[in-house]
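Participant: Structures for review follow.
Please treat every number below as a calculation from the coordinates, not as lab data. Only a predicted model underlies this, so the values are computations on that prediction, with no experimental measurement involved. Cβ atoms are built from the backbone, for glycine too; each structure is taken alone.
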Structure 1
Amino acid sequence: MINSLPVAKNTIIYTSALVMQKVLSFVYFVVVARFLSVGEIGKYTFALSFTAIFAIIIDFGLGQLLTREVAKDRRQTQKLLANILSLKLILAVLVYGLVAVMVNVLKYPELTRQLVYLSGLVMILDALTLNFYAVLRGWQNLTFESLGAVGNQVVVMFLGLVFLNFGWSLHWLIMAYLGGSLFNLLFSLSKYQKTVDGWPAWQLDWQFLKPLLVMALPFAMAGLFARLYGYADIVLLSKLAGDQAVGWYSVAYKLTFAFQFIPLAFMAAFLPAMSNFYVLDKARAKQLLEEMMFYLLLIVLPIAGGIFVLAPEIIVTLYGPQYLPAATALRILITSLLFVYLNFPFGTTLNACDRQQKNMYNLAWATVASVGLNLLLIPIFGFVGSAWAALGTGIILMILNNYQVRKFLAYNWLKILGSGFKILAVTSLMMLVVAWLKLSVWWPLAVVVGVVFYGLSIWWVKIIKTKDLEFLYRLIKKEKSL
């Protein structure tokens, strides 16, 4: 029997912090994009994306493993952290060297290389910070990690806005990230010391580490595939189409995936509930998956439809007219958001029901598809090709996930498809209303009318009923059954 109070408390705190951090991050990116040229935002985004891929090598899945092992036996905390942290310090030096070699081998311009060198330092600090938060997670405390995530973003925003105001170079914008990462490292270290009542030490016991590395390998591979899946398009686009293409694509990508916090928030409660029901009541597990997919469709379709119609207006208002070409990529990427949303419950179900290896294989195939589609489409369509690649990869991953889930949890897909068509019909009418209104009124007013129209319509045609409004409450309450 698990105490539900810390689980519920941690879910609420961490989800709230995640939403706040993503909102701050998006607002900051919009401001930065308005200050920089399209080419400069391309260099800036590339540097951060390039090192983000290599960061997973430093972690090697040991962060998740550290949390799990500490949760099993807190008495092992000091020894586990000492060995894993010492190993990661060695890996950090080696990986930083690899980053420096790769960015030179790929013959990027001097400015881009300098930005990558600075971003590599951010990569190292973040990799070290992860260890302390992993321990705190094992001690069932997400409060400090939540505060650190928000604090990190606040520091980045404050320093970045100061540097932008003074008109300093791109280097200083990466330095803002470095400042935020340094704050987070020191904060996490202080909270670790307070919680565990000890300081990390240097220790390399290879006999102790060997079995840990074997256990960490599946986590490492899944993390690598997920990271490549998320960032390979930026890196390939930079090499094949140039900085300006990365700049246009980045603003559309950032706007689209700012909405990922919604399914992430749902998954925080969905994962433990699905784990519980799969063991105790498989019929209820199927129903839970169907409900989750229905509500995600109810949310994502109007978001995607509204942004599809208003893409040019949104791009120009947020980023400026120099980013208008990004509107085409935004329309494609926002369409792909539908499959991103549906892949969240599929992937979470696989993890919750001890099919994490299947999830890893699916991510591997999706990564191969993403790289292949980008290599094929970028030379033909430029940055728009990357958007099409994202859409295609999302569809492929959804097909793979659906196939694996239905092998052990045969949910009623026809029911979901029927509900989806009804929601799509209402969304299409809403899109027509918004498209007509934007010709004569300020587009945010068209959004307000569209939201009201959509809400009243789904109620009027009985897509959503009174009992459905209690879904989130009931889902969160499932934690108490654990």
Structure 2
Amino acid sequence: MSGLFMDNVWKRFGGNEVLKGLKFSVEPSSIVGLIATNGAGKTTVLNVLFGIYRRDRGHMWFRGGHVPERPHKVVRGGIARTFQNAQLPADMTVAEVIQAVLINRSGSSFLRRDYRKRLQEELNELLATFALTDVAHSHAGKLPFGIQRRADLARAIATGATLVFLDEPAAGLTDDEESELAITIRTLRNERGIGFVIIDHRINFLTQVIDRLLVMNDGQIALDSADTDLHTVLLSDILREHYFSDKMSPDHYQEKSRVVVSSGGKYVALAVEDLVIERAGVPAVRCATHAFGQSAMTAIIGPNGAGKSSLLQCLAGVLPPKQGKLFVDGKEVTTNQLSRRKDIVLVSESVDVFPCLTVKENLKLVSTSNGQWGRTLDMLRVHYPWLFKKLPQSASLLSGGERKVLALVRAMSAAPHVILADEPSAGLAPGWAKQVYEMLRAGASPGGTTTVVAESNAITCEPYVDDSCSMRKGQIVNGRAIDHA
């Protein structure tokens, strides 16, 4: 048992059993993929392993000894993790975040000169390995989400761990970024002997990098490619039934809404002109111009760090521009005016729900005040019966994917004029991503909500959108011009 071994691990939340006798092992220096539907218990496995949740029963060993029940002792014992949301501090630079971990690993802040030199060399190596050198002195928590993911992985490696759990590392990445991440993981394994357990929905990514695939279902490991082979697991009935579910088909739909940019912006819901946005002094959006059609669904496609999130936050009035103009329904508005509007709703990639409230209370925050509660319940019964059953449950017990769906349903419940959704498919199984886009598509029917989605993966949203534009390095490269005639 020189690797990790979990045996007969159980975890219950109230009357809900999430882990049911879970048993699996990870050999040293191996790369293991773990997939399952959202809510199957994947993140609970991590929280139990790291002592965030106390297991009800069962045993866990690592390197022949029992896994401690305190998170910091687990990390000191050689196991580290990344998070679905990077959770990096906004008041520390990338270099400071990684350096703090390196210093903590040494056990002392009073460092000898020779050790300081070795620490700086290791810091520089980590920054270079994860392409973070150029942003080393930027505030970590204010950087684009994709860069924060790389910094989070660098932070995990800085602990000196020999086994690292990656929670949805490919969510929101483009195909090229996935390939780069796969190369980095394999290089770390080959050169440093680090093992990985990768929890992700993107099978194309997993198959580039893993040695072995586990499928989790109903709180247990249902399939293990070590017992058969990878091809057999991918063609299994469990994946077809529970993972690639296709119970809903797009009503694709209604007649697509008309997108016309005409005199005075008659059919334009939102527009930006020569927009410039900076984050922590770093240009995020450069002279962006685009018009978003009324009652239409528009996708902003681009890699992480392209400026998509910054643009959405500016449209929601969260992030003020350095220069440029913003328009709503053809009228120029200020950031303060946007921030006061209740009919423009931003659903961020970080998934903002209130964990101290129940699912029902999260939804009723918006849908009772506007008389939409009955409509919200109907939406849940038809599209998300599993969420309807969890109305009395605390939102803190939902998985990351379930929280994302809750946040999107809550946004739809507000019956807004505009929904701005940042990476709505990131971290969702393909079947769930399809349902989310069908819900957004239905809302963007003629006379309905104007929807703007930011996506790294064009294939996911392509069947559902009326219009799209591309962002690269902060610029919209094929934007729709604004006619002020």
Structure 3
Amino acid sequence: MENMKQIDLFIAKMKQEQLSEAAINSFIHYYSRLCTGDTGLIPENTIDTVAYDSIDNIEQIQSVTATDQKALLSEVVCIKLNGGLGTTMGLQGPKSLIPVKEGLSFLDITAKQICSFNKQYNVQIPLILMNSFRTEADSQKALLQYPELTTAIPNSFVQNKFPKVFVSSLEPASYEQNPELEWNPPGHGDLYITLETSGILDKLISSGYRYAFISNIDNLGATLDPKILSYIAKKQIPFLMEVTKRTYMDRKGGHLAQLKNGKLTLREAAQCPNESSEAFMDISRYCYFNTNNLWIDLAALRTKLNESNGFLDLPMIRNRKKLNPLDKQSSDVYQVESAMGTAISVFDNSAALRVPRSRFAPVKNCEDLLLLWSDAFILDKNSSITSNPERKYQDITIKLDPEYYSFVNQLQERFPYGAPSLLNSASFTVKGDFLFGKDIAIQDSVILTNHLKKQISIPDQTLFKSNMEYQ
């Protein structure tokens, strides 16, 4: 009875914010599980590993004929997750508007990629953004520069929000100082509900669209691939996840596994019990990493949603946080979330496909951004970001002092002429405060250290040579 009273409080709170019935039903579904003690954790003994050679390789699948390719491309849409703010990199607006290459933002490059693809294949594939309340207005304004992307399909929809839950009482969190902090994003698993409640799913299906390619907007390697589309259509796969070989750098990211019933599943770090953390990070045990590039059969999604009260019963992710992330004294709350990749365990006959690392190139911090700014990557005629073929090393490691280089404005101030040349660099580590001149070059492995409490200026055209530490 007590839980019913709390459920009524949550329903009233969500209705006041005019959230959809499906979003409310989804939250109450997860909340009810929370009340029964469900942690959302996936213990080691409930899953099995996925053998490396059990997943098809994109290099081994057949290309589609030109005639079939044109027909299939007329049935696909491109959806980009665009709800994130650049707060961790010191920005207040959408992360997708950060300049990343030649003055172009993530959104610019994504739009240009679609425009180029449409021209190359003589199609009109819609670009649709899943925005948050905070990114919708600015992203819409940015898209006005690309009128050629206008179609009969809306170019965006706004994801829902879930109320935070007090850990102590399991009641709705309240925070009078800033009511916005009473809410959390529901995770990108909310994609399926918002496609439904926005009306876009039905509009896509009625307009003849069958497939959706979905990826994060900060992953500029995630481009449309007709070969993958033909593979899905030929094998009648309702849900496909692109995976790539897991490296040490991916050890904390979500990995592919197999449930005891044989279905594939995704386990995120937040779903891993503490006692399983060592196994979770064992990249030889769990060898596949989720790129979050997904392909979905829209007709199959429509059927699943019809069967399940308008939302997919995805595995719950229970994140324990502070109500105010900037105030360690604020109350503990649960944020109930879900990940869109976990739908791989919901659809029958789901599959994973091994793709090259080049299809996973996200920018999560200023170290990634500096590398993308540099000559280690190039922007080709199709607006695709590719590794510079003149690079000496395939992998380049960047480590920047977080005190001076964590935010985009700090990076811009200290590299006023852009990134140094990294064509011949294996690793570049900066400790302390430096101001870099123009035409700087890094060779092999270099460490720069400034122990002083004042900034050191690096002269123009300085070449830092291999395996030396400069202090």
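Participant: To test your reading of the models, identify which of 1, 2, 3 gives -9500 for helix-only ellipticity at 222 nm (-39500 (n - 2.57) for each DSSP H run of 4 or more, over all residues; to 500) when calculated.
Facilitator: 2
Participant: Rank structures 1, 2, 3 by distance in nm of label points 7 Å out along Cα→Cβ at positions 16 and 440 and report only the one at the top, that is, the highest.
Facilitator: 3
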